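Next up: some structures, all given as structure tokens.
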Structure 1
Amino acid sequence: MTKLAVQALNPGHERAADWAKQAALVVGASLFVASCARVTVPLPFTPVPLTLQNFGVLLVGLALGPRRAFGALVLYLAEGAAGLPVFNPAGLGGVAQLFGPTGGYLLAYPLVAGLAGLLMERGQKTFARATFAGLAAEVLLFAVGLSWLAIWAGSFKKAFMYGLYWFVFAEVIKVLMAAAVAVRMQRSPKVQG
């Protein structure tokens with residue numbers, strides 16, 4: 001009843017409130033990925049650190065859907081390019097990090113989150129669907145990230161050595177964790193909308 005009265009008296013107010021809610025979700029998601037990036041383990045044999053960043057990107061994509069997730073990760077990259085400390089602390093920071101050895105992974109994040117969200121919203125919100133969406137998004141992430149790293153390292157062989165082999169097990173765990181959390185969140189009415 002109250003909602004109908006608000007709509008009748010001021011239809012623009014509800015639209016503004018919805019826009020504010022969506023904006024808060026996007027900003028909050030970018031900050032969530034930034035906090036995940038802070039959990040970093042530098043590895044001495046590779047310029048690519050082990051972080052929770054990919055988990056954050058997958059979870060944002062699976063939970064928020066393609067448009068909001070894409071927007072959140074574009075915002076995340078803009079925050080980092082502007083010099084805010086949102087990227088992993090093992091890197092150079094700012095725009096330099098976007099052009100460094102991990103730049104391909106970072107620049108792929110909006111597409112990765114968007115793909116995960118798109119695949120998740122195309123069917124039932126099951127753990128199997130979320131896992132499939134997460135794995136497909138990880139394939140995209142590593143295709144772009146390794147291609148960029150190959151340019152930096154001089155060969156795909158070195159890129160695979162620096163940016164893939166050491167990370168496969170951890171990435172599988174991140175995909176499974178993100179899928180489990182996203183399915184749980186999707187069943188909660190607070191995330192819908």
Structure 2
Amino acid sequence: MIISASIQAANQLFLLEEINKNKNKFDQIHIDITDGHFTNNISMSFNHINLIKKNTDYKVDVHLMLDNNEKFVKVAFANGADLVYVHQESTTLESFIEFQNIFPQLGIATLPKTPNESLKDYLKYAKAVLLLGVTPGYSNQKQSIDLLEKAKNFKNEYKDYRGLLVLDGGVTNDDLQKSKNLDIDIVVQGGAIFG
């Protein structure tokens with residue numbers, strides 16, 4: 001299981017130092033990009049992807065929480081993202097297929113209250129599925145749903161899905177072994193790593 005460090009939770013004034021100081025706690029970097037429309041907050045920029053790729057050897061997965069995916073999926077990949085997630089709630093199936101034909105490393109994400117059933121038609125095109133456990137836009141939140149239970153239900157419902165399954169939002173250190181037992185591929189942690 002891969003641990004992806006959500007650098008939104010790190011001290012932004014000393015970002016590279018924070019990454020280096022905590023390097024034994026994670027395997028790759030997770031960047032949240034929000035627009036103030038899909039979410040109530042504006043978080044990190046596409047320049048952060050470029051900064052991390054130029055100054056570290058980490059893979060970077062990018063979680064886009066935006067209304068305008070058509071414009072920004074290509075910007076994320078152009079800045080060096082290794083894997084990008086867009087939200088089912090703001091991406092039609094037709095758009096997702098179109099993006100995925102150009103960018104094979106594209107995943108689909110859902111908000112906490114969005115049922116797993118909404119993912120059904122996207123799965124054969126998605127490199128990864130990200131299940132979000134918190135209201136997007138802010139770090140260090142507690143889960144608003146039982147994320148492990150949602151993941152378990154996803155696994156039972158879509159036994160044939162062969163892409164990556166990612167848990168993001170409020171994942172504590174206590175959740176790590178349970179996630180591993182569920183064969184989760186990637187867990188995203190922010191506050192649990194950076195405090």
Structure 3
Amino acid sequence: MSEDHFHVHGPHDHEVEHRAQHDPFAGRIAVMTAIFATIGAVFGYMAGHTQNEALLYKNEAAIRRTEASDQWNFYQAKSSKQNLAELGATLTTGEQQARYQKEVDRYRQEKEEIMPKAKKLEDESTKAEEKSEASMHVHHRWAQAMTLIQIAIALAAITILTRNKGIGIGAVCVGAVSIAIGALAFIHV
């Protein structure tokens with residue numbers, strides 16, 4: 001077996017090729033099948049792309065949520081230290097009370113710096129989550145279009161084998177619906 005002539009054919013491929021060469025009807029269906037297969041390849045690529053995009057946004061959301069949690073934990077630690085310093089200021093007098101009051105003021109200031117960071121990270125997480133959901137919606141549209149174009153290809157193969165023009169019309173209709181759904185995915189609807 002030479003490397004130049006190695007081909008793997010499905011059970012119907014030989015029949016499709018044979019009929020396409022000797023039968024104009026089969027030739028038209030074969031061309032339609034090739035067009036559907038090309039469109040299906042594009043749909044498959046776009047489905048994979050949007051799924052990866054959604055996963056990247058989901059990952060970004062998780063990272064930002066973790067960072068926000070770290071900031072809130074830091075904020076909580078400062079609150080606990082502030083509470084202890086307030087207790088110390090309440091229970092002491094003189095220089096010790098002044099030192100504790102200084103710590104209370106420092107912890108309050110540090111908390112005021114931490115809170116906006118934590119809220120910003122939470123907002124970034126929410127936005128990334130929304131982008132992920134939007135990308136998954138588009139991914140589902142591409143996947144639906146891909147599934148329908150595969151059905152149209154199968155119907156086209158059945159049309160050639162059975163010579164049933166009604167099934168051929170069905171293949172064209174399913175292909176058209178697939179292309180319409182692909183167009184919706186393209187415009188992110």
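What the table shows:
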quantity: Which of 1, 2, 3 yields 1.11 [Cα Rg over 2.2 N^0.38 Å, calculated]; calculated: 1
quantity: Test item: distance in nm of label points 7 Å out along Cα→Cβ at positions 81 and 169 calculated as 7.9, pick one of 1, 2, 3; calculated: 3
quantity: Answer label among 1, 2, 3 for the case where helix-only ellipticity at 222 nm (-39500 (n - 2.57) for each DSSP H run of 4 or more, over all residues; to 500), calculated from the coordinates, equals -8500; calculated: 2
quantity: Among 1, 2, 3, structure where Rg and Dmax of the Cα atoms in Å, for residues 49-112 alone as derived comes to 19.7, 67; calculated: 3
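Values in this text are rule-based calculations from the coordinates and carry no lab data. Predicted model, so just to flag it, every value in this text is computed and none were measured. Cβ atoms are built from the backbone, for glycine too; each structure is taken alone.
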